[in-house]
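Student: Given below, in the form of structure tokens, are the structures.
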Structure I
Amino acid sequence: MKSLPEHLQQYSTSPVFTEETVPKGLLKDHNTKSGVWGLICVNEGELEYIIEDKETLILSPKNKGVVEPEVKHHIKPLGAVTFYIEFYK
């Protein structure tokens, strides 16, 4: 599993989302801007994390998802889930 580079600083955190409140934009392909990394953190349940339609990971409280700058990705809730995203640069 990928990890965040050590030199990054967290600058923002999303609200906590559920399978019912997840923004529609996160469910379709999107990407972060140049230099912006994300860390998808699941509190409860599981999320499918699809990276450029090439790699699929199952995220859970034990497995976080690293979002690399400018890489297309999307998520899919797998039942009841709560999660948030930390942003770094």
Structure II
Amino acid sequence: MAATIFKQSRSFRVVKVKAPGNRIVVHWRKRNPKGAHCGKCGTLLNGMPRLRPVELNKLSKSQKRPERPYGGMLCSSCTRQVFIEKARAK
């Protein structure tokens, strides 16, 4: 597999890697995107991977988001509030 060579720009982050011979080498790696946020309160969602869309496509459906109603859209506390509101409406 051929190694991808990245340009030295701020769009990539600097990672110091120890190479053979006890040398420290600078590698330029892509940055991770921001994590997914709750649509109601804006908190960071648990169980959601911080990956680029290309890498997300390689994951299975169950690895992309939590297996519950509103999984990947609302946090667990906001989901609980939505269920309480729906139960009161009936």
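Bear in mind that the values in this text are calculations on the coordinates, not laboratory data. What you are looking at is a predicted structure, and each value in this text was computed from that prediction instead of being measured. Cβ atoms are built from the backbone, for glycine too; each structure is taken alone.
Student: With Cα extents along the principal axes in Å derived from the coordinates and found to be 69, 25, 23, which of I, II does the value describe? Spell out each step's value before the answer.
Tutor: Values: I: 34, 24, 23; II: 69, 25, 23.
Label of the source structure: II.
Student: Compare FRET efficiency 1/(1 + (r/R0)^6) of positions 21 and 69 (r between Cβ atoms, R0 = 41 Å, to 0.05) across structures I, II and report the one with the greatest value. Don't skip to the answer; put the middle values down first.
Tutor: On the way: I: 0.95; II: 0.15.
The structure with the largest value is I.
Student: Ok, one more. Once relative contact order in percent (Cα under 8 Å, 6 or more apart) is calculated for all of I, II, which comes out largest? Intermediate results must be reported in sequence, preceding the final value.
Tutor: Values: I: 44; II: 19.
When relative contact order in percent (Cα under 8 Å, 6 or more apart) is calculated for I, II, structure I comes out on top.
Student: Can you say which of I, II returns 0 when helix-only ellipticity at 222 nm (-39500 (n - 2.57) for each DSSP H run of 4 or more, over all residues; to 500) is computed? Write down the numbers at each step before the final one.
Tutor: Values: I: 0; II: -6500.
The read-out was computed on structure I.
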